[in-house]
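Here, each number is a calculation from the coordinates, and none is a lab measurement. For clarity, every value in this text was computed on a predicted model and none was experimentally measured.
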Structure 1
Amino acid sequence: MTKTKVAVFSLRWWLEDRKTGKLVVAQRPNLLLALAIAGLLLTRLLPSSLLAVVLAKTLWLAWSGDELLRGVNPWRRALGLTVAVFTLLV
């Protein structure tokens, strides 16, 4: 096996910021994530509101798109893709 194939199975490969070399799982502050969570809470407070659902899904898609496009490591980009797919399907 080549080194690249082995690296994909490494936790460091998934979590390492390619610019700094530091391991990154989450970062603060994350305004888009806070707004997406607030949108989710709004759908719990107003379960029959179509506006609340559309707003929450839009916020989750904005957050996931940001992670997908600007994530600092494969973990963050994969998380963005997963959340986007889940948001569109549910």
Structure 2
Amino acid sequence: MSIDIKVNRIYRINDEEKNLKAFADIEINGSFLVKGIRVVRGKSGIFVGMPREKSKDNKWYETVRTLTPEVKEQLAAVVLSAYQGDEVIS
């Protein structure tokens, strides 16, 4: 399954000490906006994390999820491409 995903905005964090590298907002099919997607440096490299919030039990829970691995891979590819500067963000 392929959907139209476009990065609407990306905010890079220029601090080598931090693992959080950027926040991104994406547009899905020209009609749905998801804010707060994270680009994170992990032990195995850079990855895309979905928006999340801290609950009363002090654990973090995703507030948005992809339901198929294919859409998750597509979303990650689009966001990482924009983060690496391969795409022009308006």
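Structural remarks
- Structure (1, 2) behind the derived value -5500 of helix-only ellipticity at 222 nm (-39500 (n - 2.57) for each DSSP H run of 4 or more, over all residues; to 500): 2
- Identity of the structure behind 30 (criterion: percent of Cα pairs over 21 Å apart, calculated), options 1, 2: 2
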